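Some structures are shown below for you to check.
Since every read-out is calculated from the coordinates, none of them should be taken as a lab result. Keep in mind that what you see is a predicted model, and the values were worked out from it rather than measured. Cβ atoms are built from the backbone, for glycine too; each structure is taken alone.
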Structure 1
Amino acid sequence: MIDHVELRSGLYRDSVALMLLTRTLSQDNGISDPIVAMATTLNMELARTAGYEIPEGSGSELLIAFRAEEEAISRCLQIIDDLLNQSQDPTVAHENLNHRPRSLGRLATDWKSDVALVSVPGEHAAYQAVEAIEAGAHPVIFSDNVSIKNELSLKKQATDLGLLVMGPDCGTVILDGVGLGFANVIPAGPIGLISASGTGAQQVLALCDHAGVGVRHVLGLGGRDLTDEIGGISAHTALTMLEDDPTVEVIGIVAKEVGPSTRESLEDAASKLSTPVVWVPTGDLTNGTDQLLEVAGFELRAVPVWRPAMERPNGSGRLVGLFSGGTLAIEAQAIAQASGCEAEIVDLGADEYTVGRPHPMIDNTLRLERLAEMSRDETVGTVLLDVVLGHGASPDPAAELQSALRDISVPIFVSLIGTNGDPQNFDSQVNQLTQAGAEVHLSNASAARAAVIR
């Protein structure tokens, strides 16, 4: 096969569109190791690690790299061009748009938008977020790799104008029942969440849905907001906003990496609110959600477990976890360590695994490769996975995983993070996973504990 590498100038696509494009290319038998990503420093370095010779660029180009036979290269490029053209103009469906805005600020102004979604390479995200703020819109910054200095500056500017910065690296937001990014479908209800973790919030949503309790808002903060370097600037703004919403009866803070000074200031602010505030630590999401529901006047029903269609003999080797959610992986690792269990927990959504690849919540290709290796590895005694549902995630993850799971001879435990309203059909996902031999848990902590004692 021949390596084809090019940098295209003047062409931008957001990361989710490029993830989906790369997934489509990966399914073509004539294309190997495709990478279609913005040519950021990180993406360029990781592509070189994958064996590609990458020319120097400005960082604003689109990186295209793949391996194919010589006679197939033109066909592959045509596929890429067609896919890029399909995604190039998301604004054409808006009937009242007479011109194409050339900046996010102009777009927010023209459409009188209250919220602006920023999904550009990290080094450009702050500029776009400033434009949104100056146009009076709350920015949701999906982008990662934004400097702490820029994050702090953005949040101070937004606070002065009464606006909320959600992010950077904010993957899950729900506003009055409408999801942005990776979001589960849940009826609006009395709970409002402030979250420093996307998959942490999704676990809380899944458990609330099981309890029959709706969630009206999920205000994502980004993973660094609760550190003392940022000081919970967005968290304080979010507390005020949820306090001012008469439909919110209880506020939950899904907490991650909380600095001591930040916790103290937030607890002081919470004590002055009329709306009760409950902390839901990411290391103990299920118990934290139970407490949140109790304060709201509800009860978390017994968290369901679905047994596998066929029992597998206990393994004698180590526990291996392959996760798409970073917070879920950290929670599983903590449970394994506390029990003294030998475990290898891998977050396949980390940057080093996703260059040129769709995130594992979108595409399970990398996880399938790892599962195939594990089926031949006699040192593996137990397998632990998360499967996250909702908008933005794979349309049928259980179908993708089913065959590989059947080839595993040791016990398999899956945390299925989703709601009854999710487009993947929760019951169908349970059925496919159990038929493939997995024990399925709605609680990630429950799945991890079951895997540890097995």
Structure 2
Amino acid sequence: MRPFRHRTAMPAAQFFSALSCLEDYLSRYARCKEAFPEHARASPLRARRLLDRLGAPDGRFAVVRVVGTKGKGSTAAMLEAVLRAAGYRTGLYTSPHLHTPRERIRVNGFPIGRLDFAAGLRALLPELEESLGWDIGPATLFEGLTALAMAHFARQGVDVAVVEAGMGGRSDATHALRPVLTVLTPISLDHQGYLGETLEAIAQEKAGAIPEGGAVASARQPPEAWEVVVAHALRVGATVHVAGESPVGTVGLAGRYQQENARLAALAVELLRAQGWAIPERALREGLRAVCWPGRLEVVAGHPLTVVDGAHNPVAAAALAVALREAGFLERRPCALVVGASADKDLVGLLRPLVPLVDLVLPTRAAHHRAVDECKLAALVEGCGIPVWPMAPVSRALWEARKWCGPKGFVCVTGSFFVVAEAREALGLAVREPWPEPASSDLPGGHGRAIMPGNPAPPRGQS
């Protein structure tokens, strides 16, 4: 393992040194995984062992766990904002990140600093190295990050952490935690290669996150998924409450579908109040109004109006199409769609609701190992009667779309959070920090971005 730099090194240097050490571990992890493929899947057992070896930091605060397919990150962000408005010191753990891994771990709304991230990795790396010899297999990147986040929350003295599950439910690293409340967002088809090919199979994985005797706040679910959720809840003695349909007031995130997420967050607040948490109605209103979550129907530029959204499956794409109509964005002409996706997605289902809305489609490809080739995407759109211009990288596709639309047009960038991140970076809204690329077996929670060559300069004003 490469040694860390001296403690007096600049925060950026320590941060990049820590990532370099993590990359060394991931190289050894990949070789170990090849030798023992039966240990390649995600496992809450490994996450639990990591947490225990770090002193079980998750036992020092309450955990609310958010599981599901659609709207997990937005719902988690809303709930954290409400709890913070109520005066609680909050932690928030989400994935994937857009521009820096530090976004995934927040205390009172602020991402973990570079020094704290480096210190957390310094404490974690010996345990990761030890895991290479575990009988249950080596710890994945996401399992390690989960342990790092919980340790940081404990050090920061949070009262409650809102934790978004990764790709799964019962097999996810976050299943190692003991939540006071489980929040279940809408379940739909996604990650079928890992979670199952049918809605029932995916619901089994998601519902498996419900602990014995636990309280559950659930969004309204498709009938096939609901049957599975109810059956599991009955087996484990859990109580499931379903979000209503009444308006909850102003929400800081655009789109009708965010009202559904807000209603679920409001139900979670109601169940926490029943447990004795002091969350006044004022905090609910203030938190929902103030919540900010980039990359979700976000207006990032004008002239032409440009919106980015991380819709990455057919259900989310259909919701985005409705939101674009309702917001009046499509009244601006011409309209262009910049779209890129991961290869494991339902590409036809993703494109179907969006392509008929626009006058030009620019299939593109993010700089990520899971990204589908832009020409393959283009082949799915050809024959729809509109121009199709495949091009990469995302920055080039975005600038060509904006030039073609002119100041009165409209550009929508979507299909993947990796595409959204590169579009925001191209517009100067953020600077990417490096991040090791996970091995493919870490996909059920990894959501990594490629590590950048060298040590890019940190964003101005950050340390």
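Taking Cα Rg over 2.2 N^0.38 Å as the criterion, the highest value among 1, 2 goes to 1.
Suppose distance in nm of label points 7 Å out along Cα→Cβ at positions 74 and 274 works out to 2.5; of 1, 2, which structure was it derived from? Only one of 1, 2 returns 2.5 for distance in nm of label points 7 Å out along Cα→Cβ at positions 74 and 274, namely 2.
For the read-out distance in nm of label points 7 Å out along Cα→Cβ at positions 210 and 418, a value of 1.5 was computed from one structure; give its label from 1, 2. Derived from the structure labelled 1. Among candidates 1, 2, the computation of relative contact order in percent (Cα under 8 Å, 6 or more apart) that gave 18 used structure 2.
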